[in-house]
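Participant: What follows is a group of structures, each given as structure tokens.
Coordinate-derived values only; no laboratory data. These figures come from a predicted structure and were not determined experimentally. Cβ atoms are built from the backbone, for glycine too; each structure is taken alone.
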Structure P
């Protein structure tokens, strides 16, 4: 079983990728999308979204990161993919699933799922533009307004030369509302020969088990579920092996929160820093009562210095308790 960490714009950026892969259990990550809109981007634009390119396309824990491109013009996507390939990512992924209105309005992301022929042209152009040994994969939803073209889009992706396909088992119209329609992934698997990875609404080990059964996929991509429970990947693996999973304790998570906060302070503009930590705590409170307490304490705080002081106080309290 292969477990991937999902790309999620505005949530799963390089800071959270770093922390979650340090905790472990993830085989590969996909970056947030790099938007291609008609120009050849400079190298710094790719590195800004995927700083792991500076370290061999891997996180600090050594987990490979594929860089994701989003765009609808085959020639421009190919040109940018060629430049990106020269920076040494662990592969290039193509986004056919983003539901954001601003992206869809310009024909990108999930909007392309209305045009399987254009999906094919984008994939085929990128595959031709990069070295043969550079993996090219794709991520799609079931469709835009409905899932009538799901199999056609998957066939287009496979015919274009992608070696792997992640299917988020909802349409653009579904957004992120449950449920995810995992059984439709099984239909898509029957239509294409390339490996498929199931994604969508996997929050628990039981969800993972049911997703694998319904989709027929051995491999899974985890998103918000892993943000909420950083030990989820290990727990899924333990279930498969018949072993007992060891959860990540709150004191261990606080240590990782220090790493996260240090990187947020280095990368994020001051007025947005507090929001990044509270965003993660908002997910973590699904799993940890301590995260609820932390969220309640920090909810109205915007001063990053105050948050730094709070984290230091938490760590000092832990050391005192341990002593």
Structure Q
């Protein structure tokens, strides 16, 4: 089997091994593939592995040898799955590799809002503590989480992992999800979206991007929130109407927003959140600890191995 990885650098910038794939066939790895090179590179491939390089109907039409597409991510919108299904091509994704990493990053963002550790460390190194007349100082308000309410929109694996951490810090957990389960009820209280918006001190987004969730953080819903709410997004950028959030940050209706994802990535220079002093923005790294990427790699290899064995798993276009 000829296997081509189109954009392997983000998953493996050199600290992991492609050995698992090498054992399954004749492997070629490209760090990145520009659009004009896609067909040339996969024209005779049977298995194609992609992260963000798009594979649409025209690609499938030009590359009839493709039998399998593996997506190095949970989201698979870069692949025309309907066209693939019509052509009998299996498309598989990686559904569960990043739960603990994303939950950890969610709280890293929240702790930065609450304590501004980086800014205080820099102040110390700049001499502000040495030259301070008091024995301590702080340049930002400091926030304690115990007793506050965290509202989690999307209460699947990651949302529930975040809820468990919130509980450990003494927070009350409210959850909004169309699909409720007993495991979730052990962690938080399922409530309506309006109640979650009105009662939460912190709102964290962990839902998929669907027509029903796109722009769920918008002016109308922000108006329903408590004054001084904190908003976190480690899910998908388009869940937020960024111009509405920017206005709420500027008016201080929203105390702070911390986002690892934005509507267009890489972020555009005119993104309105860039101009907000009370926004924290990170470059879509919640998924990226080495341990998490190793799990992704292992699952991707197992996906392809299962396909070769005639028992495909994690198929998104059955």
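Participant: Given a value of -14500 for helix-only ellipticity at 222 nm (-39500 (n - 2.57) for each DSSP H run of 4 or more, over all residues; to 500), point me to the structure among P, Q it was derived from.
Facilitator: Of the options listed, only P reproduces it.
Participant: Name the one structure among P, Q that mean count of other Cβ atoms within 10 Å over residues 168-175 of 21.1 was derived from.
Facilitator: Corresponding structure: P.
Participant: Also: Consider the structures P, Q: one of them gives 0.05 for FRET efficiency 1/(1 + (r/R0)^6) of positions 216 and 304 (r between Cβ atoms, R0 = 30 Å, to 0.05) as calculated from the coordinates. Say which.
Facilitator: P
Participant: Rg and Dmax of the Cα atoms in Å was computed and gave 19.8, 65; which structure, P, Q, did it come from?
Facilitator: Computed on structure P.
Participant: Further question on the same structure: Consider the structures P, Q: one of them gives 12.5 for mean projected area of the Cα convex hull in nm², for residues 8-143 alone as calculated from the coordinates. Say which.
Facilitator: Source structure: Q.
Participant: Among the shown structures P, Q, from which was the value 17 of relative contact order in percent (Cα under 8 Å, 6 or more apart) calculated?
Facilitator: Working: P: 13; Q: 17.
Of the structures listed, the value fits Q.
Participant: Something else about it: Have a look at P, Q and say which one yields 7.9 for mean projected area of the Cα convex hull in nm², for residues 136-255 alone, as calculated. Show your work: numbers first, answer last.
Facilitator: Working: P: 8.3; Q: 7.9.
Clearly, the read-out refers to Q.
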